[in-house]
Structure I
Amino acid sequence: MRRWIEPCCLLSIALALLSGCVSTPRKPIPSGPPTVRYEKVTWSQVEGWNLDQPQEAWSAFLQSCKARGSRPEWRNVCAAATTQPATDAVSVRRFFEMQFAPYRIVQAEGRSSTDSGIVTGYYEPLLHGSRKSIPPFTTPLYAPPPDMLAIELGDLYPELKGKRVRGRLEGRKVVPYYSRAELEGNPALQGREIVWVEDPIAAFFLEVQGSGRVQLNDGTTVRLAYADQNGQPYRSIGRYLVDRGEMTLEQASAQSIRLWIQAHPQRLREVLNANPSVVFFREEPLSDPSVGPQGALGVPLTAGRSIAVDPQFVPLGAPVFLATTQPSSDIALQRLVMAQDTGGAIRGIVRADLFWGFGAAAGDSAGRMRQQGRMWILWPRDAVLRLPAPTGKP
């Protein structure tokens, strides 16, 4: 659904091979970069396992099986799921306990380690728009431009398998694709408009979410899904405002950012251009409004039961037990979820982004969600849990 592709990776003349993603420190760091550790535990060590209603995640689990069920490690458990009655918490919990083993996700760095990380939220917003640029619908949302190149570095250098960059031709040279500021009024986007919406702030946040619905002025509603990204690094505009003393880190929610921009309309372009990343969309039919948008796994997301993860550390499709708290609260939120999506801002070992669903209420929860949390991967008992291979996919 959301989804920036290796946002810090750009080309230079000699393909500068991930100069933004893989930086060389000036001095050696004795402890080395953080590494992931999967610690096999008992079910009693999974915080909140017996308190959840796991049958509410069953349909999301079956969606993961659609995408992963043919793989050797998933074949047996997904086959068993087809004969499993999933009407109550007890039977579903017993199924997972029989078929899976829980592994605590730990980030290790030097001699220290932690199993706690950040859990944020996202949702599918509703915007109002038009097929034509007529007031108040004057902010365009674009399909990918035809001059943007997608280069799979693994095709050139096998050791870079899974790494992808975006660029454009300048004479005979491949250079980074245009930033957000450079794309304003750029002819590369002429004719690529899908719809025009009335709210430039909502349009920006739609890029952050990666997918959303647009209710057109003719009464129809369409879904816009992530199609591509300009290859520029994602920068948080909340962090931009914090760094300039406009708000504190604790205040930097989506709601607070919107209110600040509304109070300082003359600085709208400055703030939005602080994030050089631009997301492009494709239009999809909205045949069933109750079905969520498609995530990076290729299956619809389930409200409250799908998460976006960093696929370097959490295999897409895997069940995950998440122990965190409700948005802006100390009330426990402990539930079985499925790793079905990724995101350019979702980077790290103990890191999750919880999908809250569609609409304003979901947006309110997602916008306030920045909590500490712990994660356990549930992995088929007869399979070995290894680091996922890089995919290079959004």
Structure II
Amino acid sequence: MTFNYFMPTNIFFGSGALDELGRVPLPGKTALVVISAGTSMRKLGYLARVEALLHQNGAETVVYDKIQPNPTKSSIMEAAAIAQAQHCDFVVGLGGGSSIDAAKAIAVMAKNPGDYWDYVAGGSGLGKPVMEGALPIIAITTTAGTGTEADPWTVVTKEQTNEKIGFGNKHTFPYLSIVDPDLMMSVPRALTAYQGFDAFFHAAEGYIATCANPMSDLFALKSIATLARWLPVAVADGSNKDARAQVALANTLSGLVETTSCCTSEHSLEHAMSAVHPKLEHGAGLIMLSRAYFGFFLGKIPGELYEAMAKAMGENVEALPKDKRAAAFLTALEKMSKACGVDSLKMSDYGITKAELPTLAKNAHETMGGLFEFDRYKLSFEETVEIYEKAFA
């Protein structure tokens, strides 16, 4: 019954919320606007709108448009050098989790010396303290997946060593976040599902983590319930504004889970996969792992945790025998996967081979071993390989 709640981010949520960018006090006069290397932010007019609103509000803009789906250390360092050269005094992340995560890391390196990996803990990171803080960050999310608009975390890959590691501190909370479901209407069906499941697993992992608490539980169960009901609707009909808004809300709630609780080792296992296979969408990787991962912990952690999540997902848990109630969560998860059309995803579709699974397990333990410490049952290396193998089959 103890927790520490720290949330300094001002969140504007709802249809039309983007317009607030032209009215709210800004944290500076020159913004580095960070977007992906894709075309959508320009094609959909979102970049032009954001720049116009910033200009209207008295700020100049510099655009960095080279962020990959899995942000790399080299792009972080390049963008930070541009921010310094152009005297940018705040950073805007526009797009999905990758762009916003990158904006957080760039904001750190625009103010601190050395290499980004000097400050990362885990793997080959040096874990140095961030002495100079970070530039203020504005997060404008156009997807509903990572919840990064409501937490301090960023995930970056060191491409030279295939290390994909999370990082964050009090300085990397966004100064301002805008969650406008109108900006999410054009997300394709498959990505809507992958991103929604990413949010789902943030909530589910945060609920079963050892650091869960009464505050995070409130956010987690509400997010789980909302996604179970509304994600299949948003996947089936991306033009459904109510569904988009509900999934966006669930995503922000999952970010609040990550602020008050944390992920468990499922994320370590997936980061190892997408670090080596960067074309693998993070949410898709989590879906591939989920049945084997949560199935492994069945009977090894308190069953009431699974029961509560199953009940939130609409399962009539009380009608089942007591020894079957925890497994209802796996049933609900399978139903949700089928409803969203993602139940047939395979690792081999992304070039992952069974022979490399022990190497992935080693990567997971060595680069993001810290998350294993939040599991209620401590996974051995052999058990980690076992989960991978069951997920691969």
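What the table below lists for this structure:
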quantity	calculated
Of the structures I, II, the one that -5500 was derived from, the read-out being helix-only ellipticity at 222 nm (-39500 (n - 2.57) for each DSSP H run of 4 or more, over all residues; to 500)	I
Identity of the structure behind 63, 44, 43 (criterion: Cα extents along the principal axes in Å, calculated), options I, II	II
Relative contact order in percent (Cα under 8 Å, 6 or more apart) - highest-scoring structure of I, II	I
Test item: distance in nm of label points 7 Å out along Cα→Cβ at positions 184 and 320 calculated as 3.6, pick one of I, II	I
Ranking I, II by distance in nm of label points 7 Å out along Cα→Cβ at positions 104 and 280, the structure that comes out highest	I
Highest-scoring label, criterion being distance in nm of label points 7 Å out along Cα→Cβ at positions 64 and 352, among I, II	II
Highest-scoring label, criterion being FRET efficiency 1/(1 + (r/R0)^6) of positions 128 and 304 (r between Cβ atoms, R0 = 35 Å, to 0.05), among I, II	I
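No lab work stands behind these numbers, since they all come straight from the coordinates. Since the model is a prediction, treat every value here as computed from it, not as a measurement. Cβ atoms are built from the backbone, for glycine too; each structure is taken alone.
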